[in-house]
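Dropping the structures in below, format is structure tokens.
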Structure I
Amino acid sequence: MVRIVAFLAGLVFVMALVVAILMPRQPAVENAAHHFHVEPAKFAFASDGPFGRFDRQQLQRGFQVYKEVCSACHSLRHVAFRDLEDLGFTKPEVKAIASQWAIEVPSVNPETGEAATRKAIPSDMFPSPYANEVAARAANNNALPPDLSLMTKAREGHADYVHSLLTGYRTPPADLPKESRPGPGLYYNPVYANLNIAMPPPLVAEGQVSFADGTKPTVEQMSQDVAAFLIWTAEPKLENRKRTGVAVVLFLLLATTLAYLAYQNIWADKKHGKRTSLT
């Protein structure tokens, strides 16, 4: 009886599978977001590839863009000020950057025990520009600015997405359906999934940031630099990981070669002797 029930259950499952395969499928309805959406453009960053390395000057420029433009809304809660030493900043420079940061760090008054704020020190994480999520939404038309620490890992397209999004703001095309046009407080950006984004264009003009190394601060250059900086914030040990990977591959190749030579040295005579005895 059990076998009959199991056979019938299997037969029903197979029939359902066959019906699902053979049934005609309804064509997907293409909405405006699919039609007007633009995939992030590919861009070659210095850290790409198995042998890629960070361009320290570019990272410093990217940090400057974050500091002067992005930090007004976006936090870097997984990055400490002292981590900036990896970008080529000296300890005194890092200390000065922390103490001069526009947002002070939450603290406690040691005399009264009440909540207070203080100047940041190198061991502190980058402070959020808002006290909490409610304050962040209230200042941004109920949109919550995401933390940027892991942004290039969290978004499909990674750094290419960040770079393309920052340079992707456009005037809505004339044939864009009315229901897909940006409403109050929204901006048209075809790189964004639903075309309309609450973040105003952060990089609007050449010279918005003055780079210390003399690089021309075009919108394209600033977007590339801050995207490279966010690659670093998402994976600051990327270079160490790549070096370790190369060393491991070389070790495995060497070990494989030595194992093969040892095999030949140990078993070659035995195989030859075995063949001789058979003849």
Structure II
Amino acid sequence: MTPPDPSPGPLLTRLPIRRLSVAGWDELEDVVAVEEPLELRVEAPEGGGPLSVTMRTPGHDLHLTRGWLHAEGLSEAVEETWQQPDLPNVVWLRGDTAALLSARRTTATSSACGVCGSGSVERLMLRAPPPVWTAPPLPPGLIARLPELLRAAQPAFQASGGLHAAGLFDPAGTLLAAYEDVGRHNAVDKVVGASLAELPLNDRVLVTSSRAGFEIVQKAVLAGVAVVVTVGAPSSLAIDTAASFGVTLLGFVRQGRFNVYAGAERVQD
């Protein structure tokens, strides 16, 4: 019999930020969604090991795992799923080991992150140095305009309303590259892929039409981007990663306002 799913984990956290509004700058706390990796691991006397890693908000991890197994056609291969109190970011699976490991996934996300927030950042540090920024601090007015400038380069979104976009800007606000995709991470990959000959992307600003999850900041760090601008909210792990690498992370950049979650020194007062 499968044990019940444990109670929800911490969905939200509160973090100090600087906020710019029409009245000026304020120091306050903001509510941020928590993001952590979840590893699915097969337990077997011989030949077990990791199956997949996905980014998620903690809580109801067994429901998440069972739904994923069902979608992958692996429900019949699993006899038991459980978690251990000392490893909250791991779900263990027991069953048909060969069938489960045949579906093993190796992705950029799973190879870059561990099974806890600090592990994710530490492993990323082994792969990439902190991005470099030599340009002057960015004027708030320019930052506030960047999503609008990106929107002008989103014809597919304007026609369908169903795509994300990512754009690369220079410190003067000139759009250097922009791509659209149904996945925000795919759009960032396209921007980086188109700019491989220029890596690292020093003195560049990455703008996305989405929230900022860990993967967005991770991709920016690996590409050498020092400033990330998003129209949505960042997650706790995205903020931790940005702070660890000295990346400027700006969220809720819309209607002339934005929040500075990390790297405030690159924003003019």
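Numbers at a glance
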{"item": "Structure from which 1.00 was derived, FRET efficiency 1/(1 + (r/R0)^6) of positions 199 and 247 (r between Cβ atoms, R0 = 41 Å, to 0.05), options I, II", "result": "II"}
{"item": "At a computed -14500 (helix-only ellipticity at 222 nm (-39500 (n - 2.57) for each DSSP H run of 4 or more, over all residues; to 500)), which of I, II", "result": "I"}
{"item": "Value 29, 10, 8, calculated as semi-axes √(5λ) of the Cα gyration tensor in Å, for residues 167-222 alone, assigned to which of I, II", "result": "I"}
{"item": "Winner on Cα Rg over 2.2 N^0.38 Å once structures I, II are ranked, highest first", "result": "I"}
{"item": "For 0.30 (FRET efficiency 1/(1 + (r/R0)^6) of positions 47 and 135 (r between Cβ atoms, R0 = 30 Å, to 0.05), calculated) the corresponding structure among I, II", "result": "I"}
{"item": "Distance in nm of label points 7 Å out along Cα→Cβ at positions 39 and 215 - highest-scoring structure of I, II", "result": "I"}
{"item": "For 18 (relative contact order in percent (Cα under 8 Å, 6 or more apart), calculated) the corresponding structure among I, II", "result": "II"}
{"item": "Answer label among I, II for the case where distance in nm of label points 7 Å out along Cα→Cβ at positions 103 and 191, calculated from the coordinates, equals 2.3", "result": "I"}
{"item": "Per distance in nm of label points 7 Å out along Cα→Cβ at positions 15 and 95, the highest-valued of structures I, II", "result": "I"}
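Read the figures in this text as sums done on the coordinates, not as results from a lab. Keep in mind it's a predicted model, so treat the numbers as computed, not measured. Cβ atoms are built from the backbone, for glycine too; each structure is taken alone.
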